[in-house]
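Several structures are given next for inspection.
Rule-based calculations on the coordinates, nothing more; no lab input. These figures come from a predicted structure and were not determined experimentally. Cβ atoms are built from the backbone, for glycine too; each structure is taken alone.
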Structure 1
Amino acid sequence: MIEYFFSQYRDYPTFDIILEIVAVIFGLFSVWYAKKDNILVFPTGIVSTLIFVYLLWKWTLWGDMMINGYYFVMSIYGWYHWTRKKEDTVEFPISKISRSEKRIAIILFIFTVAFVVSVYHYFHKFTTWYAYVDTFITGIFFIGMWLMAKRKIENWIFWIIGDVISIPLYFIKGFTFTSFQYLVFTIVAVYGYLEWKKTLNSSPKMELQKS
């Protein structure tokens, strides 16, 4: 069993294996803090994404590298966005996506997929079937991260879709630790959605709408 799951690490540098494990641990912390609507989601996420950018660059997985680079940038934006307050009241609490934000999400998805496809074509990376899946997942995760930075509850739906696809995908690519990470991500994302939904339904604004 161990040989089946971890044989691909036999020829990996020990330092890279340790880095991947550290990145996975911080990634798990980040998702857990996101579930709890805790601002620590961003500093822990920044550590994880920076490490993954380096590793994915070494592994020449450009689509995955761009995702994590984007996560890094959006984590800085989200960190700032979540701290904004008006008279000690959080300016942007958990909320639902608006109609205009839905349009932006669609545009973001199309632009992201088109950009990744062009990069993959340029570097001749469409050599495996999962390279095509990468382009789709990149678009999904870009929307998920953007919505999380804006504290929109729908971000969890996109995380769940992307995480479920990523579990077998990373295992096929040979990154077992990262594959296990996405398995945990999926579970936490489901609970995160339920917890955010409970918080949203109990907010004063939602209570007024119900009454």
Structure 2
Amino acid sequence: MKPLNELSTRDQILQMMKTSGPLSAKDITDRLQITEMAVRRHLGTMERDGLIESKMIRQTLGRPTAVYGLTELAQSLFPKNYHTLTLDLLGELAEDAGEDTVNRLFERRRDKLKHQYEAELKDRPFPDKVRRLAEIQNDNGYMTELESSGENEFILKEHNCPISQIADRYNHACECELNLFESLLDAHVERTECLAQNGRRCLYIIRKEK
């Protein structure tokens, strides 16, 4: 995920909404450190272009506030590697050979990725392994964000899923990703939020095995 200061103002706003969810004009103003008038001008243009939509939310005190979130059109601007054809072919395979065969395909993909990355990660200290895995996922379009939450404990957030439509239909793809992380990092990995299960992102708690 590119740093915000490397993006245009419009793309900064889109990325903030992708990673944080709906935001008010004041939220965006505070983060970008530009005038509220400039922010509202951008929001007006983006709403007219069909990239964002607004809704009113009630607050404990004061008047309702407008917040802005991404439309489906805007979601399509973020990296997606899937095609409808892939789902069609997997559906045909499941119908002909059974869903276990489709699951084995995901497992073979997991094993291939493990073979591809394990030599690079093998001899690194644990924190470096986690950081490098986050970089790999980011390069593959997952829009990652990594936080340290304690000694040898990390939170990995994936704000985008390039295979989201496939994972929505075949949950085994998500399980294979979890298994891949555990194998590459030699760590306990827990997924607490998942895009394929109506989460806002995929969130992993990663702890080094004792």
Structure 3
Amino acid sequence: MELSVRQKKIIEIVKDNEPISGDKIAKQLGLTKPTLRQDLSLLTMTGILDARPKVGYIYSGQTIEPLLYEKLFYLKVKEIMVPPVFIKHTTSIQDAITDLFMHDTGSLYVIDDDADFVGLVSRKDLLRATLNNSAIGTTPIAMVMSRMPNIISISADERVIDAGYLIMNHQVDSLPVVEKQDSSKVIGKISKSKLMNHFIASGYDMEKNKEQ
């Protein structure tokens, strides 16, 4: 997979002006820094650029193999998503904690009586909910969950790099994977740990193939 025209232009700007800040790169392109955030993140993660705090971006001289690039970043979310753990909106906080540890998961997806996705609760949410709360056995999870439409989600046909960007930018642990035509229907989950496993396993496999 080829780098985009804009990504190639960013590399040339860095080569000619290193070290250079993200703001200055954006100015040369006539864009805003937030517009370039995904491009800069990708170029840094692939090792083409090196981001140094209080210094700026420099060109590392590395390149990324097209097949590895495609396998790492352009894979569809549906290829690595996992089944979510659902609970009803009437489930008590205490029962939700039990479900969380029984399934060894970092988040639970809350559905209503029609099986529509209405909220999400994380380990952190449940920890906060138990502090100074003597009624966790009767308090419904709906009282402490994050609610739709304030939950960041993604569709199964979007790219792994897009999922990683959303998780990083919104500082969440996982994304619900929803049907493209109906965001109230969750069909999977993609988490920070799943993405990390994907990147490490893919890179390791590529190294092994080179040795052979």
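Brief remarks on what is shown
- Highest-scoring label, criterion being distance in nm of label points 7 Å out along Cα→Cβ at positions 77 and 149, among 1, 2, 3: 2
- Identity of the structure behind 0.99 (criterion: Rg/Rh (Cα atoms, Kirkwood Rh), calculated), options 1, 2, 3: 1
- Structure responsible for -16000, with helix-only ellipticity at 222 nm (-39500 (n - 2.57) for each DSSP H run of 4 or more, over all residues; to 500) calculated and labels 1, 2, 3 on offer: 2
- Top of 1, 2, 3 by distance in nm of label points 7 Å out along Cα→Cβ at positions 157 and 189, largest first: 3
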